Structures are given as C-alpha cells and as structure tokens.
Structure 1
Amino acid sequence: MTEHLPTTNPTLYGYFRSTAAYRVRIALNLKGLEYDNEFVHLSRGGGEQKQSAYRDLNPQMLVPTYVEDGLVISQSMAILEYLDERYPHPPLLPEDPARRARARQAAFAIACDVHPLNNLRVLNYLVQDMGVDDAGKVKWYHHWILQNFPALERWAATDADKGPYFLGETLSLADVCLVPQVFNARRFNVPLDDFPRLVAIDRECGELTAFRHAAPENQPDAQ
C-alpha cells in the first residue's frame with residue numbers, strides 16, 4: 001500500500017502501564033510517526049475509561065484507542081496491522097509467508113492467551129468481585145505467564161543464531177508484543193530464569209530508541 005502521512009498528528013489514547021498501549025507506542029516510534037497523547041487513567045475516579053466521553057469513543061472502555069484523520073480504531077492488534085499496512089516501512093511483518101505466520105503466532109500467543117487473562121480489569125474482578133487476596137492475584141498472574149512463556153522461548157530459540165530479535169536479524173510484530181509482556185512479568189516478579197532467549201530479546205530491544213521511548217516509565221503520565 002502507498003504510504004501517505006496523516007494530515008494532522010494522530011492521537012493515541014492510552015495509559016502508561018497498559019501493555020496493549022505500550023505495543024502501539026513501540027510501533028508508532030518504529031514507524032517514525034509523530035502522534036499526540038491523550039491519557040486515560042484506568043484507576044482514578046473508578047476508571048476514566050468508563051466516563052461517557054471516552055465510552056462514546058471506545059464502547060469497550062479499553063485502551064488503546066487510535067484516532068487518525070477521523071478514523072477511530074480500538075484493539076491494539078488491529079491498530080498494529082493498520083499501521084503496518086498504511087505505513088509499511090519498516091515492516092512489522094516479514095514478506096515471507098512462513099515468517100509472517102511465525103511473527104503472528106508469537107504475537108497472538110501474547111495478545112490472546114496471556115494478556116486477556118492478566119489485564120487490569122480481570123485482576124480487579126478477581127479481587128473486588130471474587131474475593132481473591134493479593135497473594136492469590138499474583139499466583140493467578142504467574143500461572144498464565146508460566147503457561148505460555150515456555151512455548152515463546154522455544155519459538156524464539158529457532159532463530160537465536162541468526163540475530164538478536166525474535167525472528168533473528170529483523171524486528172517484527174513478535175518483538176513489539178513480547179517486550180511489554182516481559183515488562184509486566186517483571187512488574188509482578190515472575191521468575192524468568194528459564195527464559196534466557198526472551199530476556200535477551202527484551203534486553204536488545206531495550207537498546208533501541210523506539211522501544212526505550214515507549215517504555216512505561218518514560219511516559220508523561222507515569223506514576
């Protein structure tokens with residue numbers, strides 16, 4: 001697809017600690033796109049995502065939401081695919097169909113099998129509605145990370161001799177999704193000793209400006 005810059009800066013509605021918003025920040029930075037931030041605090045006042053103005057923008061009341069020239073997209077994976085099609089350089093998905101599938105395999109394992117079970121609204125439901133204590137919440141979080149990271153480690157090891165990233169020499173959607181999930185694993189003190197390849201990929205990505213500038217601690221709304 002021909003690359004056309006937006007007529008005005010797009011806007012990303014997000015929250016500094018949201019791993020889904022983190023993914024999109026990385027992609028925007030990799031694409032070299034300037035964008036404006038609108039911050040949606042997911043806990044303050046019962047959650048700013050539940051306020052009517054934001055609910056009108058995103059009926060799911062989730063972050064991120066991406067707005068560009070009147071187009072409104074929610075769901076981080078849809079945003080990432082849109083960005084890669086609209087702004088194809090550098091690509092997040094390899095040209096080779098098999099490698100594209102492998103990048104998506106890893107990305108979807110994180111976005112579909114880990115993140116939905118461990119995001120803030122699920123953790124809040126466990127505590128506030130199910131009566132799970134903090135220790136139980138952490139045990140839940142660790143369980144779903146440790147159910148999925150072994151497969152990611154094996155997949156990532158396939159190209160370990162070809163380069164520092166998930167698919168070897170080139171960055172892909174897999175790295176964009178992995179780094180935020182490793183951040184969250186560390187935040188909840190998940191032991192990562194059994195995942196040296198994932199840790200190494202995270203470390204290499206952290207040396208890149210696009211990833212570093214997208215990190216939660218470097219966001220204006222960080223607390």
Structure 2
Amino acid sequence: MKVKIHREGTNILIILLLILAAINATAWMFIRPAAIPISFSIISAIIYLLILNFFRSPRRHFKGNPDNVVVSSVDGKVVALEEVFEDECLHRKAIQLSVFMTIFNVHANWFPIDGEVISVKHHSGRFMSAYLPKSSTENERSSILIRAKNGQEILVRQIAGAVARRIVTYAEPGEEASIENHLGFIKLGSRVDIFLPLDSDIYVKIGDKTTGGITEVARLKPQSV
C-alpha cells in the first residue's frame with residue numbers, strides 16, 4: 001500500500017514549511033537561551049508531521065469480489081447504522097451507515113461502489129460536531145447519488161464538522177464511479193454517510209473500524225433481469 005501526499009495538501013504543506021522555517025530561523029538568531037529555539041523547533045516539527053500525516057493519500061486496491069460490493073468511503077469508526085427516511089435525495093427509506101473520521105485518519109474519500117454518478121448536490125448548513133446524528137441533515141454537506149451496475153441507487157454524503165469546514169467533491173454527474181478512485185476530500189475531522197437499499201447485506205456494526213476503499217461494509221442484492 002503506497003502512500004503519497006494528497007493534492008489538497010501540497011500548497012498548504014509548502015506554505016506551512018516556509019512559515020515554520022522563518023519562525024525557527026528568527027528564534028535561533030535572536031532568542032537566548034538556546035533552550036527556547038530548541039523548543040520552537042521541536043514544536044514546529046510535531047505540528048508539521050501532524051499536518052503531513054493528515055494529508056497522506058495511500059494508494060489502495062480492493063482485492064475481493066467487486067460484484068455488488070460496497071466499501072467504506074473513508075477511514076474511521078462506524079458511529080451510526082440504522083433505518084432512516086432519506087428525504088433530500090432518495091425520498092425513501094434506506095439504511096444509513098455513517099463513519100466518523102478524526103484528524104488522525106486519512107481524509108481522502110473513495111467511491112463506495114462501482115457504477116455511474118447520477119447527481120451531486122451541495123447543501124449549506126451548520127458546523128456542529130459531525131459525531132452527532134443530526135449533523136447528517138443540518139451540517140454543511142455534499143450528496144453524491146450513484147447508480148450501481150445492478151441498477152440500484154445509493155447515496156454518499158460528505159459532512160463537514162465543527163473543525164472541518166471545507167468539503168471538496170470531485171464527483172460529477174455522468175462520470176464513472178469506481179471503488180479504486182477518490183470522490184472527494186474533507187479537510188480535518190468529519191464524517192461520511194452511505195445510504196443503502198433496505199435489503200442490503202450489512203457486514204459491519206457500530207464501533208467497527210473501517211479503511212477507505214478496502215473494508216467491505218455491505219453488498220447489494222443481485223437484481224432480477
């Protein structure tokens with residue numbers, strides 16, 4: 001599993017490196033005793049490594065049977081798994097499967113299923129904690145509707161949180177959805193909801209840890225021809 005830096009973080013990391021370099025150079029030239037600039041350098045290194053870790057983008061390949069598979073869109077922990085009535089896009093009952101990300105998780109978002117992107121909608125909203133159930137309908141969010149290869153539709157929702165205030169969505173209507181590819185990125189901790197057909201086979205439970213693009217969270221029922 002190879003790791004690179006996500007394109008969303010390249011400019012941020014360059015700017016941060018220049019700022020920290022300037023601060024530390026000034027500290028080493030003008031501040032004494034030496035313990036103070038040493039402390040600046042240690043703190044700077046920790047901050048930079050944390051941000052670098054946040055923007056890592058591992059290259060992942062699902063190795064299981066891809067037929068009707070639904071993989072987790074993100075790294076994190078399952079915080080919701082219940083039947084709901086999704087009224088913004090699907091307008092029907094569905095199984096809501098929500099995964100919460102901390103600032104230490106990879107924040108790239110993968111397509112959860114192979115198929116075609118039907119629609120992409122942005123919803124303005126609040127920035128309460130993404131861990132809360134009502135954040136799915138009240139927070140700033142983007143909803144991506146995907147038609148799977150078997151004809152069923154599932155909905156993926158990127159949700160901003162109290163800290164994460166920037167949702168980036170790459171998915172566009174009409175393009176191919178592939179579990180090998182990213183649908184977007186959320187900066188800092190947040191969550192992603194997947195709304196599945198009621199007859200889907202679910203393979204995770206609340207509290208389970210998931211790996212984006214890898215963990216098989218569900219399978220859709222094959223549809224009769």
**Study point:** Identity of the structure behind 8, 33, 37, 19, 4, 0 (criterion: P(r) over Cα pairs in 10 Å bins from 0, in percent, calculated), options 1, 2
**Key:** 1
**Study point:** Structure (1, 2) behind the derived value 0.65 of FRET efficiency 1/(1 + (r/R0)^6) of positions 83 and 115 (r between Cβ atoms, R0 = 25 Å, to 0.05)
**Key:** 2
Review point. When FRET efficiency 1/(1 + (r/R0)^6) of positions 27 and 139 (r between Cβ atoms, R0 = 30 Å, to 0.05) is calculated for each of the structures 1, 2, which structure yields the highest value?
Key: 1
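In terms of mean count of other Cβ atoms within 10 Å over residues 59-66, which of structures 1, 2 is highest? All intermediate terms of the calculation are to be shown ahead of the outcome.
Working: 1: 19.8; 2: 12.0.
The maximum falls on structure 1.
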Point to revise | Winner on mean count of other Cβ atoms within 10 Å over residues 91-98 once structures 1, 2 are ranked, highest first | key: 2
**Study point:** Which of 1, 2 leads on distance in nm of label points 7 Å out along Cα→Cβ at positions 51 and 211, largest value
**Key:** 1
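Looking at structures 1, 2, which one was helix-only ellipticity at 222 nm (-39500 (n - 2.57) for each DSSP H run of 4 or more, over all residues; to 500) calculated from, given that it came out as -6500? Spell out each step's value before the answer.
Details: 1: -15000; 2: -6500.
For helix-only ellipticity at 222 nm (-39500 (n - 2.57) for each DSSP H run of 4 or more, over all residues; to 500), the value -6500 is produced by structure 2.
Read-outs throughout are calculated quantities, based only on the coordinates presented, and are distinct from any laboratory measurement. Quantities reported herein were computed from a predicted structural model and do not represent experimental measurements. Cβ atoms are built from the backbone, for glycine too; each structure is taken alone.
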